[in-house]
Structure I
Amino acid sequence: MFFPNRVEITEVGPRDGLQNESILVPTEEKKQLIYHLSQMGVKRIETASFVHPKVVPQMADAAEIASYCNSLGLTYIALTPNMKSLELAIHSQVPQIAVFVGASETFNQKNINRSIDDSLNECTLMFKKAKEHEKFIRAYVSMCFSCPYEGHISFDNVKRVVEHFVNIGADEISIGDTNGQANPRIVYERFSKLKELYPSTEFVAHFHDTNGFAYANVIAALQAGITKFDSSIAGLGGCPFSPGATGNVSTEGLVKLFHEMGIQTGIEIEQMNAAKLYALKLVKK
């Protein structure tokens, strides 16, 4: 079995974790959460999304959050689903941006109201502009295993999106089990195939824990050679356009799992636990 010495965890709680919360979290409390997370040793935090506030009201303060992150000197990621949002992120001096396209046509339509082809075409233009401004680009591929609208998603559907991202220069590609329905076998098979086809590409595993399989899926991805993982403090999360999807794999669960196996994460346990307690206060009001 494959047991690397170290893995990299990207904390996605402030964006992916909070976006689905029905009660608005005040900006100052988001800042405090980000501060707690910054103290625990995680290298990168996904902190905001430059989306229209009518679509995701929780992310209406993205520019202010970006300014705060810049003041802390953080390496952080902001989601930019279209060209206008990318321009806002560039104006806010965001160092790393993320785009997303679904491997499911129906999900992509419901999520961003456009076809996969149209999304990929816009991403081509966005990547060019982002590179001109020397931005690191993360590409999310959503619904890489199954979809609440279409059921099973074929590997060819995933490959179609991944290959486009590879060809236009994504710095890393996060493969998402967006509705939490994947199992260890399909996870191992898909990540193994992706690494075989695109050996120079940095892949990230992004799991939700709807079926309680997330940690088993993490091990399966690890055995396929994946050493980068997304997680959310306190397991916060869920996608507003994925009915039934529950939270992300929790940061504290992931860290405990890796540390028990002798795999380093660089995350300090006491500070992580403080961040968890603070995160839980935000969503239990």
Structure II
Amino acid sequence: MGSVHSPAARSLSADERFRRLAALPDERIDLIEGALLIAKCANADVDIEHYADRMEVLAQQLRERVREDDSNAARIGALNRFLFQEQGFGPNAEDYYDPRNSYLNEVLERRIGIPITLSILYMELGRRIGLPLQGVPFPGHFLVKCPLDEGLVVLDPFSGGASLTVKDLQERLREVRGGEVSRAIVVGMLGSATSRQILGRMLRNLKSIHLEKEDYLRALPLMHWLLMLTPDDAGEVRDRGMAYGKLECFRAAVTDLEKYLALSPGAGDLEEVRGQLIDLRRSAARLN
């Protein structure tokens, strides 16, 4: 198939390029390219290679601040100082749901973002100085973790790379879910996110923003890409079917909702979806 950065790959549409990326084994998925392709989905003028090169320039500058014998803890300190103090990256808490916060090129230009885009920057720069950073799909707020000699450290790039204690995490989870949150529950939520899951979370964030505004035309391409990552995700199949229906693409809506029922025969919304299918089939028949 060739490198995703090869001249042949660059000549492909963003849609086809993402399709090829999504078909790769997770360990071969280039997270930076995937994130930049998501930005290109919204703006065809985004130059993926230019921003990938920008990342390498930042990485080289960061390498100059790290010594060979530095511990992981020292490297984390260098990464935090470089990214948040020297380069001035930080959270966009004032306009959290601005779609630009989810576009990596915009984050690089504006130096503000949301937890997942700041975490991608943090992880990818950290990995380039030898830090074994991994994403943590914590409920409501994406985080990063790293093993140290003294144990695992959980970091929040949205808060300047702050180290979080179990008590901090319990409080955050309590805010999202309510009720009592045990230490065991929190520890169980510190699993590693795959590249596929990270890109999926980015796409879902954007999808939710557009659906909130009932902008189905902008949401639909994101739904296509989500299903490239996880073709048999029943919830995503259903959501795309609903969007097709809103856009009066009745046959496509019927196909997706029939697939949803086949994937989830015990779904709680079974009768509701069956009722919608009856209406959609009638609408599709009128087109003949």
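Using mean count of other Cβ atoms within 10 Å over residues 135-142 as the calculated read-out, with 23.6 as its value, let me know the right label among I, II.
Here the read-out was taken from I.
Here relative contact order in percent (Cα under 8 Å, 6 or more apart) was derived from just one of the structures I, II, and that gives 13; the source is II.
Each of I, II could give Rg and Dmax of the Cα atoms in Å, but the derived value 17.2, 47 comes from I. Source structure of the calculated read-out (distance in nm of label points 7 Å out along Cα→Cβ at positions 31 and 263, 3.6) within I, II: I.
Each of I, II could give helix-only ellipticity at 222 nm (-39500 (n - 2.57) for each DSSP H run of 4 or more, over all residues; to 500), but the derived value -13000 comes from I.
The value 32, 28, 17 for Cα extents along the principal axes in Å, for residues 15-94 alone was derived from one model only; which of I, II is it? Only one of I, II returns 32, 28, 17 for Cα extents along the principal axes in Å, for residues 15-94 alone, namely I.
Bear in mind these aren't lab numbers, they're just calculated from the coordinates by the rules spelled out. Fair warning: this is a prediction, and the values are worked out from it, not measured in the lab. Cβ atoms are built from the backbone, for glycine too; each structure is taken alone.
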